Structure 1
Amino acid sequence: MRIYHQSLTVLQDLPDYVQRMKDHIQKIVRPDTKVVLHGMAQGSNTLQYPGGDIRYRSLFNLHSLQWLTQALNAQAEGFDAFALCSTPDPLITDIRSLLDIPVVGSCESCFKLASS
């Protein structure tokens, strides 16, 4: 199984974060599962975290084009699932409507687990 992990951060700007993610993923996935990390395009955010930008509706809309494009790329590249890994799960409903593969949001998953 191949999972397309989509972060809202520019991963090239956060090498320590990327390494911690890779280390953690290796500890929890099955041997037959590969998680491929993807982030925002270089220069997308004015800070290392997109929260400062996406609080403005116009910048949220601009960034959302990347999320939709990445989701479509994941399906076109034959990934088995698309994981939107951020706190707000932006456009998760829209992304689900576009794809034929499972779409999982980390925030939504946490809330569902907490409420069960």
Structure 2
Amino acid sequence: MEKILANLINELRRGTQILFVLNALKEEKYGYALLSDLELIGVAIEAGTLYPLLRRLEEQGLLSLKWNTEDSRPRKYYIINANGLNVLNVLKEEWQLINNEIMVIINKGEKNE
């Protein structure tokens, strides 16, 4: 049962990762810095999940990127663009609707107990 519960929790969290990543990229960041910033606010996301997500968001036209080759190690920096901001705002609104629906269900369930 613990394994089933852990998988279900992971599925719930996966749905929020796009919101966290887009919101965090209002400032230009490279992948590892983004991972660190998300970790600081308690968002658990693996590097093996983050990097494919960043590539997908960039391919979808939601992120802009640039290479910094001035340091000893070249880094790819990501930042949300205008399309990404529009999508983020819609996703936030949708999240609020979903959250409100969930709270109705939770509160209704508590009244029936």
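Comparing mean count of other Cβ atoms within 10 Å over residues 9-16 across structures 1, 2, the highest value is found for 1. Here mean projected area of the Cα convex hull in nm² was derived from just one of the structures 1, 2, and that gives 9.2; the source is 2.
Among candidates 1, 2, the computation of helix-only ellipticity at 222 nm (-39500 (n - 2.57) for each DSSP H run of 4 or more, over all residues; to 500) that gave -23500 used structure 2.
Assign the value 0.55, calculated as FRET efficiency 1/(1 + (r/R0)^6) of positions 33 and 65 (r between Cβ atoms, R0 = 30 Å, to 0.05), to the correct structure from 1, 2. Corresponding structure: 1. Among the shown structures 1, 2, from which was the value 24 of relative contact order in percent (Cα under 8 Å, 6 or more apart) calculated? Label of the source structure: 2.
Each reported figure results from applying straightforward, stated rules to the coordinates on display, with no laboratory input. Everything quoted here is computed from the prediction, not taken from an experiment. Cβ atoms are built from the backbone, for glycine too; each structure is taken alone.
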